[in-house]
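Chemist: The next part holds the structures, each set out as structure tokens.
Just so it is clear, none of the values below were taken in a lab; they were calculated from the coordinates. Worth saying up front: this structure is predicted, and the values here are computed from it rather than measured. Cβ atoms are built from the backbone, for glycine too; each structure is taken alone.
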Structure P
Amino acid sequence: MKKVNSQNFKKTLSKFSTGITVIATNKNSELFGKTINSFSSLSLSPPLVLFSLDVKSSKLKIFRNTKYISINVLSKKQKFISDNFAQKKPDWKDIDYQLLRNGIPIIKNCISNLECKIQDKIKKGDHIIFICKVFKVKFNDKLKPLIYFNSKYT
């Protein structure tokens, strides 16, 4: 075992395969999205999930000040969507999406989509953990997931 430092901690965690998601919201008729892989289920009853954002994230203020979001689990064919929403100024023009009745965007052709309300925000270390209650879900059993492993898409 090695002593933990930021470099070997990050390398160690890169060995854990994760799916890729885009969290999205609508604030004052402007759409926002952010690629994240720090997503997890939390509870079945009530249905809760969580994700986290770095305190230095350019989108932190937006997601801290919104109530409703979508979480879009990307398919293997949606790497370009992940790359787009990983940028500081992503563009929605080439993204196939629809607006829900509450104005929140969901990205089409994902493995799954979750419509959520943010219930709690907890600061731990250099991240904010968002706990969200899930209201509606949609999924597609025919698609393959976009996986991130060893700091690369697989």
Structure Q
Amino acid sequence: MRSPDVDLNPVIEYSDRTGEPRRLVIRLDPGSGVPRFEQLRAQLSVMVAVGRLSPADRLPTVRDLAHQMGLAPGTVARAYRELEHDGIVVTRGRAGTFVADEPPHSEPLRERRERLQTAATNFVFDMRQLGIADADITAAVIEVQRAGAHP
């Protein structure tokens, strides 16, 4: 049961496929007629579909996510069960819950790789135009990535 002082728009901690800590925001509307497990399921599903959560990213445990969001563990467990039923996540026993390698309704991996290559090529071109050294480009990308920044 959620206490009244719990933030309904928490930043959730999780690990990406390399084990690096990441953050995402999940917004639950307590006034909505949509059950909280469904709000959670829908948001995680969209995050996978648009690539915000990538294949092999490890989601928080049921208990950890429930604690971070101020929800009952059963609410999170139901959302995870629904996501697993839909093929969006896979549960690997005690290892945890992970985004599926080929989740349905997500951008195909080949297309994502192509978009990554295009974005990287454009970024490097822009940095070279500015005369920025390779080491400074790499350091800037790592710094932004570690900060968890996103548009």
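Chemist: For mean count of other Cβ atoms within 10 Å over residues 31-38, which of the structures P, Q scores highest?
Modeler: When mean count of other Cβ atoms within 10 Å over residues 31-38 is calculated for P, Q, structure P comes out on top.
Chemist: When helix-only ellipticity at 222 nm (-39500 (n - 2.57) for each DSSP H run of 4 or more, over all residues; to 500) is calculated, the result is -15000; to which of the structures P, Q does this value belong?
Modeler: So the calculation was done on Q.
Chemist: Output the label of whichever structure in P, Q has the greatest value of distance in nm of label points 7 Å out along Cα→Cβ at positions 95 and 135.
Modeler: Greatest value across P, Q: structure Q.
Chemist: Who wins on distance in nm of label points 7 Å out along Cα→Cβ at positions 79 and 103 among P, Q, i.e. which is largest?
Modeler: Sorting by distance in nm of label points 7 Å out along Cα→Cβ at positions 79 and 103 in descending order puts P first.
Chemist: Of structures P, Q, which gives 24, 40, 25, 11, 1 when P(r) over Cα pairs in 10 Å bins from 0, in percent, for residues 71-118 alone is computed from the coordinates?
Modeler: The structure behind it is Q.
Chemist: With relative contact order in percent (Cα under 8 Å, 6 or more apart) as the yardstick, tell me which of P, Q scores highest.
Modeler: P
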